[in-house]
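Just so it is clear, none of the values below were taken in a lab; they were calculated from the coordinates. This is a predicted model, so every value here is computed, not measured. Cβ atoms are built from the backbone, for glycine too; each structure is taken alone.
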Structure P
């Protein structure tokens, strides 16, 4: 087909799509406010009848809900997913719960968090990419639209107490100022209490912290670490909750900084792993792959893909580089183990207060391993750091301390994502597929692996299902868009239950993919090029777990069907127009493109 003809066809398709989308977005009828006063009013109390307002109360026996969200933690980083890193407390949750091996995210933090908290696709709620700026389109406001109430808002209005600690990153930079608009801060999005930071990352020893609706001084004391602090605060909130109303259920959103840059943790946790990572990223990746096969986390016969384009072989490095780079990953491992210990403290609290059995815990990561520091890594600063490898070597004992703000070398991100290809920011499975563990002793009796395709938008509708709370059609006078996710409760005790969905699209900075019934089509957009020139790839992921066999040439009709499906889903979810990565992000995103 001629290029002009293709463009005409696409315009026709888009016109019909947008016509349908416009109809779907017409405002709903906001109901007339209900008169909740059922008494009578006379001149004095003697000839009047009082009518107290009804209380919002959760259903008797409702489970407590905990979201535990890791940051930049890849598919294989947890020990129960094949890692050499000690995560015994997380492993214990998985051993008596569920471990999913096809859980998908949005490949970068803000969209994943928006989707998790709303149960909707990120473009539809205004979080196309990082929340840092308003890009002028409904899909990219950097703020969650009021037409998509968060799970905290819904549960809060249904009789739950709601608490949040850790990372937010759902407001633009302008809103994070003391004088900024607080409309999209955590308390205004449904949390009774909040303790954490608003931006994308913060120092672990001296973090920038918001408590409830106001900033507090940065911590500055010996032996402080943010992972400990947020769990301390979570336990304080839950302790206060038990004292005030122990029968009331709660939601706790625990969003760790771990394992996002800066990779900072006390030195003993780093020293423990240095010898292990002297093996190098190629050897560690192979070892994780073998353990995953032994554990059954990946399908039998899954082959380990070759090293990602642009990532050097470990054996090509000199001795100084090997010494430096090994310590970076040791710091990452220690950071994760340290966070696991804090989860252990939280679980012990739940058990000591007889809360654990009726608490549904959803543990996951927002995207795959982080490639942004390139092959050299960042030492004094995570991104575009000018520190040379030799300077890092001379200051190696400072790595992971308050004297450094490191991010590991990109090939370690590939280890994090074993056996998947690529990393955070990419539409391949290495970017979008992460661990997901569910624990709920009162309900989950058939433990083990779950293979269903699950998206992060499915967690919140699952919570609505198990709490018996309907998603509101109107919330605080604003008509609500439908929940896009589907409950995965059926998977809790039926390993063979069907996938909760048959289709899921993805888009970030012009790169696209769409999954449908076990097939995945992907297009990588190179900044500065015409979107129509992007090359699409096709993978039958039900038979090719790691996307190693591109079938585009073999099945052109299937590829055409998948591309058309992507346009349909993109239009339906407000993912258009396609936008490139901003110049500040192009160097990190465009470091390793697949061969054309």
Structure Q
């Protein structure tokens, strides 16, 4: 009897203990539920970008930086425990945060310390006197002393009333005691005054390097001021910059240029070691509130390849070293893009049968590209001219890449493609990021330089998409404005400054234009399962617009859309 009573007591004690533990666990779970907070967005057009045609949902729920629900609002409210913060979009349009396919983030940082010398619509310089005045005002406003640098950006000789390059003679009169550099709109060159040329060691005895351009004054060998490509790169690399502490303080302003345009991801398009280290410090100090993808340059590959200090393909503090970058040629508007056949106009110094420049011999390029591929580094090529594009294709093929290997080599700009290049892109898995802003900014110049037929096939997004290629479209900031709606408009209209439609058979619709800055970009950075769509499990990166780009009847009105708010992983990083 005593034994039976003991067993019963033991069972009762166990049951009480289990119930107590269960109550304790339930209490902890209830407390956890109450601590959970999610945000539901509803009340506007929510375009998911998930699929080949527009798909809308009624509501989206974000929790801890990720999307946990998309669908109808009634189901959303009833199925989630914890506190729910409701955000009524009040008719605004929600899209995934825009992804910059290609630009120059470090230039955005330095822009804060430089003066805008661009012509409309990027700036207000219309001729050489207005440029000089702009530089003079900047010197006065910033209190720049004699002997110090004055740096401008955005200079475009084709948009000046004089229709010529500015020279050191123009600059010397106004700035006899300062070193002056005006960076060309292509970012592949610049004009220096005499003080700056002396600092750079460029005089009448200076030999033009292979792949470089040095403009000379008429009748002799004296440099005129313009340096392009491989003649400019050494100058750019040793330009004095703000201290690293100052650079840290400029990071916020640089990122705000992106977030105010709806971007939650930026690209540093050719990163030197010193800038890689600057970005690493900023990441370590938690200064990034958007993602930064860096493309280290091939010229310093010996310093970063297989160096444990620079791990590729993973984020640390919102910074990722994405892939190795080759710059193969210059800009078509600067006559330094490498063409398979000569331009129909003379070269920068009046050269006949001018085909532009290549920065690196084809076989050397192929060898370096294969080294990157063999070490699991994604390869990316700046290539504007069809000659440079053919060099990139050659290098990719010689690296043994095929489409089914999912290596995703990117040809940045891919502007003057030949139609037959597109089949090669499909065969070896090249994914191009195009630059349709050129149709407006320099379309008329391209017609003059290469003829209308060749110019009309610039950035052929439609032809590429029809073949099943995944594509994107960029601004190359600060070469053109960091404005996603202008990018959309140029791809949907392809209108030049003079009002001519350049390659009308290559226009795309609004949804395809949005894919270029969302899903297409995400794919090129191996982030298609993380960004670019409003879908369960993906990052809660959103942009809110005042109008729905897909419901605008007049294509020209796309340019007038505005960003109202930008949200990165559930946190507002810009609000108008």
Between P, Q, which one scores greatest on volume of the Cα convex hull per residue in Å³? Q
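Looking just at distance in nm of label points 7 Å out along Cα→Cβ at positions 83 and 331, which of the labels P, Q belongs to the structure with the highest value? If you can, show how the numbers build up before the last one.
Numbers: P: 1.7; Q: 5.1.
Top value of distance in nm of label points 7 Å out along Cα→Cβ at positions 83 and 331, among P, Q, belongs to structure Q.
With Cα Rg over 2.2 N^0.38 Å, for residues 219-346 alone computed per structure, which member of P, Q shows the largest figure? Spell out each step's value before the answer.
Numbers: P: 1.41; Q: 1.27.
Result for Cα Rg over 2.2 N^0.38 Å, for residues 219-346 alone over P, Q: largest is P.
With relative contact order in percent (Cα under 8 Å, 6 or more apart) coming out at 20, pick the structure among P, Q it was computed from. Don't jump to the answer; show the numbers that get you there.
Values: P: 20; Q: 16.
For relative contact order in percent (Cα under 8 Å, 6 or more apart), the value 20 is produced by structure P.
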